[in-house]
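Visitor: For reference, the structures are reproduced in the following blocks.
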Structure I
Amino acid sequence: MRGIIGLCLVLAVATANPTAKNKPRYSRIIGGDVTTIDRYPSAVALMGYDCFVNVHYQMCGGAIINSRSVLTAAHCLTDIVPLYYRKMRVGSAFKNSGGVVHDVAKVIIHSEYISRTVVNDIGIVRSKTSFEFNENVARGAVAGINYYLGDNEPIWAIGWGMMNLTTGEGAEQLREVQVYSINWNICAQRYSENGQHLGENMFCMGLLDVGGKNTCFGDSGSPVYHNNAIVGVCSWGPSPCADARFPSVNTLVSAYEDWLRANA
């Protein structure tokens, strides 16, 4: 596969309300279907902690990129939470059961991440213990600097995020949705109507002028795939989700090959 990062790396949706200028809103799959972990063995559920009810909960997604590192969005890691409260579940399609839960040793946020504009929305979570690879746990193939993602290419997004805008119901089982990559200039022009800036290391996806399918709340940090390569990290998008005019926006993974080599 062309342009795949060749190293030991082999990798919650943030949303920006199009009615509220310059205010990206984080973490949101609408219109998708349930899937299995053996189809996406690099998928990871990142868990936060609710101290009031003493329970861990899925807050973002991520993707395994080597034996101890998970790729996710920077905005999933900015909350002030002690490492011993952070967990991640691998090897399960269910966010609250199955697989293996690992403790977190370290989180790494891109040094030039800017929350206001969501630029460089990329981060790494390091596990205290190594992942045991099998049919349900595997590193994902990461798109490298020479990987070309054209317009109108089929894209697969996954996550445990919101799946019903009316009820606010989230997904217990991992879901997938197939959408398309969208021309950068078209996406940038549409968001500029609301004073929002599309960074050069971002790319858009959705069903342009159709809507009804895309990532949503809780999908932040989850991997986005093209031809089985991880090309994006779920970052931000419209509210409500799966809007016809405003696509979802992802961090373009291929732009961060050097950063991944240095930090993962």
Structure II
Amino acid sequence: MNAPTAVIAEDEPLLAQALRAELARAWPELRVAATVGDGAAAVQTALEHRPDVLFFDIRMPGQGGLEAAAELADAWPADAPFPALVFVTAYDQYAVQAFEAQAVDYVLKPVQAGRLQKTVDKLRQVLAQRAAHGGAGLEATLGQLRHLLQGAPAAAQPQLKVIQASVGTTIRMVPIEDVVYFEAADKYVRVVCADGEVLIRTPLKELLPQLDPQLFWQVHRGTVVRATAVESVQRDEAGKLHLALRGRKERLPVSRLYTHLFKAM
């Protein structure tokens, strides 16, 4: 049996060094293949090395650990076991409760030897079970990530009826029922309608609680589509889902995190 491998994603070098040192003591046979400092590098490095275990810091520049894990799950080869996930976080009551509710392992900063040893013991069991019985665990991981990314329950907000967008010196009023989909684009969100599009500065994360969840579905990290605008769902040769829209040529990709939305009745 090959030695288990890991990738550490932690943006604070001293904490990454401390975690690596504690892992060397608690799990001498574990080989840390790489240590990176941001979410994008974590995804790329994990795809390159295909480690057995991932230690992802929750808060990193650009892309946090949860978002990076979701992107990695979406890009992960279907024929390879998905790594066991351990999130690294400063103490946060909601985060800890969420991790425990979803049976997701976590390590608190600063790393404590006793807590890390329990995590290592659990990881050894998980890897031994996978070696004996197989199973990638990707679907279970997707379910956990889906719940964690939903975050704490948001306070009820009035549902948007109109999108107000600046177009030159004019404020354009776009009825919400005219929106085909929203798409994150750098610092803006594209609001795509049947007769054109506008840009708004409100982040997608802030828009979501104001949209009717029965009508607007998030289908990708940066895409929310009006369900009634979807004509069909198509699967490509790689098994990825794409949405065909009524009266439009573009196809919207569906990430693995949201494929559960499209099941035949």
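Visitor: If mean count of other Cβ atoms within 10 Å over residues 175-182 is computed to be 21.5, which of I, II is the source?
Guide: For mean count of other Cβ atoms within 10 Å over residues 175-182, the value 21.5 is produced by structure I.
Visitor: For which of I, II does helix-only ellipticity at 222 nm (-39500 (n - 2.57) for each DSSP H run of 4 or more, over all residues; to 500), calculated from the coordinates, equal -9500?
Guide: Numbers: I: -1500; II: -9500.
Derived from II, not from the others.
Visitor: Still on this structure, please answer the following. State the single structure among I, II that was used to calculate mean count of other Cβ atoms within 10 Å over residues 47-54, giving 11.8.
Guide: Traced to structure I.
Visitor: Mean count of other Cβ atoms within 10 Å over residues 39-46 was computed and gave 24.6; which structure, I, II, did it come from?
Guide: Source structure: I.
Visitor: Which one of I, II has semi-axes √(5λ) of the Cα gyration tensor in Å, as calculated from the coordinates, equal to 38, 21, 16? All intermediate terms of the calculation are to be shown ahead of the outcome.
Guide: Working: I: 25, 20, 18; II: 38, 21, 16.
It was calculated from structure II.
Visitor: Comparing I, II, where is FRET efficiency 1/(1 + (r/R0)^6) of positions 55 and 159 (r between Cβ atoms, R0 = 30 Å, to 0.05) highest?
Guide: That would be structure I.
Where a number appears in this text, it was derived from the coordinates with a stated rule and is not lab data. None of the values given here were measured: they were computed from a predicted structure. Cβ atoms are built from the backbone, for glycine too; each structure is taken alone.
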